[in-house]
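Just so it is clear, none of the values below were taken in a lab; they were calculated from the coordinates. Being a predicted model, the structure only gives us computed values, none of them experimental. Cβ atoms are built from the backbone, for glycine too; each structure is taken alone.
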Structure P
Amino acid sequence: MNILITGGASGLGFEITKVTASQGGNTVYFTYCRSEKEANVIVKSLPHAKAIKCDFRKAADIDRLLEDMPGMDLDVLINNAALEIVEAHFHKMDPNVFLDHFTNLMVPTVQITQKAIQIFRKKKFGKIINILSTAIVNKPPVGMSEYAALKSYLFSLSKSWAAENANFNITSNCVSPDFMQTKLTEYKDPRLVELYAQSHPLKKILTPQEVADSVFFLVNCSQQINGINLIINSAQGIL
């Protein structure tokens with residue numbers, strides 16, 4: 001299969017790119033912005049992985065990616081790109097943070113997914129996989145209202161994509177992982193991370209590799225699986 005992964009060179013994206021590009025028969029295109037070193041490591045070690053430098057804050061980069069996508073003959077789109085987390089109580093946040101993140105993350109994600117769906121509809125086949133977070137499950141974590149709002153917006157879109165495209169053999173599913181230690185969360189106090197690990201049912205924090213395996217399942221599963229949100233949180237906060 002031909003797969004496009006946004007934000008596929010670092011953290012969870014790095015693991016998703018590795019596991020999908022290691023499967024025989026796959027060609028994996030992945031975008032990166034600042035993680036050039038990691039992108040080069042992937043390309044050198046996995047011949048079927050192709051790096052695309054794409055800064056979501058630059059319209060020219062997005063336009064170039066959209067122009068190139070039809071030539072990729074895509075079967076799968078994995079929306080994994082993320083911006084930095086701004087952790088603060090809602091009433092103390094600068095409203096421009098909301099505008100900046102929506103404009104520079106959500107709008108490009110919408111554009112890329114629209115283009116992918118156009119490709120998928122012509123092929124009568126396609127898979128969309130969206131990386132969310134357990135921040136949108138039950139009680140949201142304090143100080144992460146903007147992050148949870150963005151993920152909730154993408155979750156709602158994902159359900160619409162599933163409903164609107166099911167007759168074209170196109171699926172849209174989500175994965176919502178619990179806290180992981182990646183570049184996105186490296187600002188966390190190590191003492192708090194250790195306390196969280198000790199309170200975890202398995203006494204260990206979820207790893208990006210474990211989440212990547214779940215994404216890999218959705219890449220290869222039946223088209224009957226459509227419109228789901230796969231929550232990975234060791235039964236904490238069961239719905």
Structure Q
Amino acid sequence: MTRNLLTIIIPVRREEESIGTTIRLLSKTVQTPYVILIADDTVDPGDKTIEVVEKIKHHAPILFSKKRKGDVDGFGPALVRAAKLVTTPYTVVVMADVCDDPHTIDRMVERMKKTSCDVVCGCRYMRGGKKFGGPALQGLLSTYLNRFLFSVLRFPTWDATNAFKLYNTSFLQSILPDMPMSGVEFSLQLMIRAVAKHARVIDIPTVWQGRKQGESKMQLLSRGPKYIRLVIDVVGKS
């Protein structure tokens with residue numbers, strides 16, 4: 001029996017329309033032995049995402065990190081709960097709408113094997129990376145924020161805010177915060193903690209495409225101030 005090397009964490013909330021496509025695409029694309037860990041972020045009985053996954057789990061080995069009553073709400077807490085359960089050497093976060101190219105995953109694993117780095121970032125903003133679709137204002141702000149983090153604050157990646165990163169699992173578990181930020185800004189919070197621990201980080205180009213199925217959970221107006229707060233904290237400590 002082949003030992004799984006990789007856990008693919010997929011955070012889900014109201015992803016009934018997209019999760020099936022994502023799991024099938026991963027099963028056709030990723031060659032590294034893996035297990036999928038569904039990071040459930042809802043106790044809403046109207047959310048049928050888990051039911052959809054149960055019906056198609058023969059396509060791939062699938063585990064669940066289910067949210068329980070009393071668990072903290074949000075993307076960040078869901079990922080932390082799931083990451084604590086991982087037992088494979090490597091962990092990658094993949095969004096349920098598979099906006100990042102899954103063909104990149106095997107290349108990320110190979111790069112980590114060869115370099116023994118701590119984090120491989122799927123990068124939209126380096127040479128060879130691309131970004132298509134999505135809200136125009138969100139894309140513009142993302143571009144300039146990541147440029148600022150790299151050029152001014154000397155972050156070791158061109159794409160600190162992208163959730164699509166491969167981690168050495170033991171390193172990831174060592175930087176999980178006790179109080180994770182609730183939304184997608186958690187990806188930047190985690191990168192800040194990685195940088196503070198002098199992580200060895202490598203960028204690899206990837207292609208990002210805006211959501212085609214389901215509803216985007218990104219709320220620019222509510223998330224923006226949280227990104228700003230994170231950046232101010234970094235500036236204050238530098």
Worksheet, complete the sentence: distance in nm of label points 7 Å out along Cα→Cβ at positions 77 and 229: greatest across P, Q for structure P
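Name the one structure among P, Q that distance in nm of label points 7 Å out along Cα→Cβ at positions 5 and 117 of 1.6 was derived from.
This figure was derived from Q.
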Worksheet item: Who wins on FRET efficiency 1/(1 + (r/R0)^6) of positions 45 and 181 (r between Cβ atoms, R0 = 30 Å, to 0.05) among P, Q, i.e. which is largest?
Response: P
Item to complete: Could you figure out which one of P, Q the value 0.75 for FRET efficiency 1/(1 + (r/R0)^6) of positions 93 and 109 (r between Cβ atoms, R0 = 25 Å, to 0.05) was computed from?
Response: P
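Using relative contact order in percent (Cα under 8 Å, 6 or more apart) as the calculated read-out, with 24 as its value, let me know the right label among P, Q.
Attributed to the structure labelled Q.
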